[in-house]
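Below: a set of structures, written as structure tokens.
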Structure P
Amino acid sequence: MIHLSNITKQHGSQVLFRDAGFQILPGTRAGLVGPNGAGKTTVFRIISGEEEPDSGDLTFARNVTVGYFSQDVGEMSGRSALEEVMAGCAETVRLAAELKDMEARMCEPLPDDEMAALLERYGDAVERFEHQGGYDLDTRAQTVLTGLGIGPDRFNYPVESFSGGWKMRIALAGILTLSPDVLLLDEPTNHLDVESIIWLEEWLANDFKGALLMTSHDRDFMNRVVTRIVEVANRTITTYGGNYDFYERERDIRLEQLIASHKRQQEMLAKEEDFIARFAARASHAAQVQSRVKKLEKIDRIEIPAEDRLVRFEFAEPPRSGDEVVVIDGLAKQWTTPDGGEKQVFHGVTGMVRRCEKIAVVGVNGAGKSTFLKVLAEQTEPTSGSVALGANVEVGYFSQHALDVLDPKKTVFETMQEAMPLANIGVIRNLLAAFLFSGDSVDKRVENLSGGERSRVVLATILARPVNLLVLDEPTNHLDIRSREILLGALQNFTGTVVLVSHDRHFLRSLVGRVFEIGHGELRVYEGDYEYYLSKTEHAA
């Protein structure tokens with residue numbers, strides 16, 4: 001369907017890839033991976049026509065439609081949510097109007113030759129309309145919107161009334177409703193809760209018939225959806241058969257083989273260069289020396305890709321808290337709505353958080369998970385009931401709003417230094433390196449950081465403090481898979497207590513040993529890990 005051949009692309013002095021290529025075949029499901037800055041988004045933009053390669057060929061099969069969802073959704077205004085989704089299918093809507101117009105003309109008396117031409121155009125338009133799924137467009141748009149968490153009660157809300165995260169869902173719904181031949185998805189699970197992620201998995205598996213190329217920081221989502229991996233790294237593009245877990249194993253095997261080949265080549269080169277150096281001045285060996293020089297000039301040198309150094313940081317032992325970290329009794333919370341009414345978030349919540357537990361707070365979108373964490377962290381007062389922190393409990397709280405409290409004019413290093421005033425420069429740099437800030441990146445100003453980089457800074461400042469209760473609301477948002485693995489390792493080794501909300505199922509499965517489910521205003525406690533919780537609920541399906 002789409003073939004990239006001998007593609008070269010360079011941004012300034014940085015070569016992203018040279019003479020690279022891969023194919024998107026009908027019905028394939030591929031994940032696009034690679035380090036930040038390697039060129040994944042550039043690949044999307046080349047396929048979608050937003051950029052052109054410096055050299056190479058890009059060929060498309062006839063009449064292929066491409067849909068591209070990116071994190072830049074642009075301006076949305078003047079339409080309802082459902083109308084905005086339908087607007088993404090403008091060609092299909094135009095065809096519907098054209099068909100209606102032609103049908104009206106066919107009811108009029110026309111000369112035979114005009115009628116024949118009209119019927120031919122009508123047949124072509126019907127074929128295109130059917131190919132684009134025009135006959136069930138309305139139903140499809142409503143189904144997709146509902147699956148992504150925007151139900152019929154909000155179809156007619158103006159798009160301006162939705163937050164940025166919900167606008168991303170509306171934009172995603174527009175691309176999915178289009179149902180193109182080739183679907184390009186750049187981080188589609190950002191801003192989605194677990195229910196919406198599971199719905200999207202099932203939609204891609206059962207309802208979408210085209211080819212898919214996507215990036216995602218959600219390991220479980222990648223593993224369940226893709227059967228091929230396209231890696232952009234080291235100035236080339238490499239294709240692997242299998243899901244993300246297979247790719248990681250195969251990549252490591254290939255790297256070991258490459259290192260072994262590089263070692264053998266280096267040994268051979270050293271011998272040849274030693275011979276040339278020893279006998280270069282001897283006329284009797286001139287022919288042999290010249291032969292070996294030419295041989296070395298023709299050899300393709302094996303390059304070992306620069307390794308991403310993973311610096312492990314040993315966090316200071318947090319102060320010991322009492323065995324009862326948080327005692328919750330008859331807790332209730334309600335918010336005042338914009339129209340002056342009251343919305344009950346939860347009520348009658350009773351439970352206990354014990355020392356060293358790692359607890360996931362789960363529930364459908366809007367159930368009150370974030371509000372519950374705010375009350376636990378004493379960021380907001382309950383309407384009734386009580387939350388009592390135990391003896392010697394020190395709380396560290398993370399939410400997406402915590403990113404806004406960073407001083408935009410300070411550098412990454414200065415921000416960390418402020419959080420650890422007694423630490424020496426080496427300790428601060430080592431901690432920052434553990435969160436992927438090294439070299440000149442520690443001198444970047446906060447205002448110039450991406451969302452993921454800001455999240456890593458805030459998490460590093462929280463984990464550097466002597467806290468023994470971490471309350472984390474979506475700490476994995478904006479973090480790529482590597483950053484999530486670093487955070488996961490840090491939390492697994494953390495000897496204090498953790499209560500968190502996350503939509504990353506791999507993260508929850510690898511970390512938590514107890515689950516609090518908030519639903520219908522109440523709290524249910526599952527005395528087991530995340531798999532145990534799934535097995536005891538309908539989510540297991």
Structure Q
Amino acid sequence: MKSIIKNAACAVALTAMAFGATSCDDLLDTKPQGSFTTEQIGDEEAVDMLTAAYATLMCHFFGNNESFAGPINNWVFDVRSDDALKGGDGVTMEAYMHQMEVGNVQSDNDILNFKWRNNYYSISRCNVAIKAIMGSSAISDADKVIMVAEMKTLRAYYYFDMYRIFKKFPYFDETVVDPSACRADEYTRDQIVEFIKEDLRQAYKALPATQAQVGRFNRYVAAAILARVDLFTSSWAEAEEYAGYVIASGQYQLYPNFLDMSKPEYNNMYEAVMQIQFSSANAPNQYNFNNCLNCTWSEGNLYGNGDDFYLASQNLVNSFRTDERGLPYLDGTFNDVNIDRADYPGNVDPRLDFTLGRIGMPWRGHTYNEKWCRNLELYGQYSGKKPYPAPESPYVKVGIVPWGASSLNWSLIRYADVMLMKAEALIEQNKNLDEARDLINQIRRRAMNSVDGNYAPVDCNPMLASYACAEYPAEGWNQDYARRAVRMERRIELAMEGHRWFDLVRWGNVADHMNKYYASEAKVHSYYQNASMSDDDIFCPIPVNQVDNAGDLYK
């Protein structure tokens with residue numbers, strides 16, 4: 001089996017042929033015209049199809065912009081939440097992102113079209129790969145079962161992405177002869193999510209516990225995705241079951257230090273349940289374009305400059321406040337006081353300074369100051385850190401576009417997330433609450449242990465900040481308190497990783513929550529004055545150009 005990273009570029013080119021010999025611009029406005037027949041795909045090409053399907057995780061089909069604005073890490077949807085600001089130079093720069101941030105989501109928004117197109121191109125690659133694998137005479141029956149299960153797992157992830165973003169969308173698998181004839185209302189949302197779950201259940205049974213080739217999915221990837229889908233549909237018992245399979249496997253553990261997730265040296269290790277594989281050796285096709293737009297401005301162009309998109313809100317920053325016991329403010333008062341300077345006198349969770357840049361605090365061994373911020377007056381100071389190794393890292397490529405490009409993998413699902421999935425599933429069932437508390441406390445213990453002055457590079461400064469992150473005691477640990485605790489833990493542990501918006505959606509009352517956030521954040525960022533959200537705004541409409549291209553199929 002060839003290396004997924006090494007052969008991704010050639011496989012991408014090969015699979016692009018399956019969509020016909022049209023230009024990139026034409027593909028924006030027309031349906032795919034041509035496709036390979038089974039007879040045209042040889043045995044070697046069948047393996048290339050699998051590789052090309054994995055390469056879709058980079059979401060880099062046509063150029064940089066659709067990877068920036070329709071990325072699989074979904075930061076552009078996180079700006080819809082109370083965690084993040086669009087950032088950049090101003091509200092008119094990439095204005096369609098600003099519209100997402102202030103609740104104004106229209107069907108002509110470019111983000112929706114990029115996301116729709118990226119997901120369906122990816123789904124199509126999975127279907128093409130499944131047919132090619134099944135038609136190959138050189139692949140053994142046993143290997144076919146595994147490879148098809150990998151592709152169904154990947155396809156399920158993309159369909160789940162559609163499910164949690166769009167209210168209506170077409171569903172088709174490898175058996176459908178003409179996907180362009182599928183209607184958006186052919187199946188209900190309940191039917192589609194059951195298709196997704198069943199593919200993942202079967203994949204869990206078919207996939208091996210480990211794979212010899214780095215980057216290929218094992219059964220625990222399918223289990224983790226299924227647990228995430230189950231959380232979105234409040235299927236708590238199954239979420240507990242499948243998250244439990246991942247934990248019980250013993251194959252994963254928390255990073256020893258919170259900073260380790262930002263070190264390419266730790267790619268595919270520790271918490272790497274589902275990672276996108278990136279490389280700086282095959283420039284520029286294998287870089288992480290999904291996060292490059294968001295690289296800090298950086299004084300001295302340490303990362304080759306940056307656009308400084310996807311900044312943290314003051315509300316998110318304040319959520320890292322901890323009380324005199326080292327516990328979060330779960331009574332709703334966390335946002336009563338702003339953490340707006342490095343010498344804030346109260347306690348803070350150390351994950352704040354591992355996650356965000358703060359003026360006067362370290363950034364990968366450098367001092368973060370006003371010159372790292374592109375538009376300090378409008379968007380504030382809190383650039384995201386997680387996707388960026390130290391600029392001196394040999395895995396970082398400086399002086400070229402994209403900015404902050406490196407071979408750091410990106411985790412779509414990491415082990416801490418799975419631990420919190422199981423904890424939440426237990427809490428919602430009001431069972432084994434002590435087990436849920438232990439899972440949460442393991443994560444909090446790692447956070448506090450990460451404050452180590454001898455750990456390089458340096459991202460925390462205990463001389464300026466008072467770090468405190470204590471474990472939850474058994475006293476008072478009932479279902480209501482535990483629910484508030486696990487939801488706060490998801491926010492601060494997974495901050496700026498693209499999860500917050502979807503968590504808010506599944507927890508309910510998101511429009512009311514966001515309107516209260518807009519009113520509060522407007523005190524810091526005045527452009528929120530007229531922001532608003534209604535229940536009709538939660539799920540996005542089908543992009544208008546997709547409606548136009550599909551005739552009456554999407555109306």
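Where a number appears in this text, it was derived from the coordinates with a stated rule and is not lab data. Not measured: the values here are computed from a predicted model. Cβ atoms are built from the backbone, for glycine too; each structure is taken alone.
Before moving on, here are some points about what is shown:
- Answer label among P, Q for the case where Cα extents along the principal axes in Å, calculated from the coordinates, equals 70, 50, 47: Q
- Answer label among P, Q for the case where mean count of other Cβ atoms within 10 Å over residues 75-82, calculated from the coordinates, equals 25.1: Q
- Taking relative contact order in percent (Cα under 8 Å, 6 or more apart) as the criterion, the top structure among P, Q is Q, with the largest value.
- Structure with the greatest value (metric FRET efficiency 1/(1 + (r/R0)^6) of positions 163 and 531 (r between Cβ atoms, R0 = 35 Å, to 0.05), set P, Q): Q
- Identity of the structure behind 0.20 (criterion: FRET efficiency 1/(1 + (r/R0)^6) of positions 83 and 387 (r between Cβ atoms, R0 = 35 Å, to 0.05), calculated), options P, Q: P
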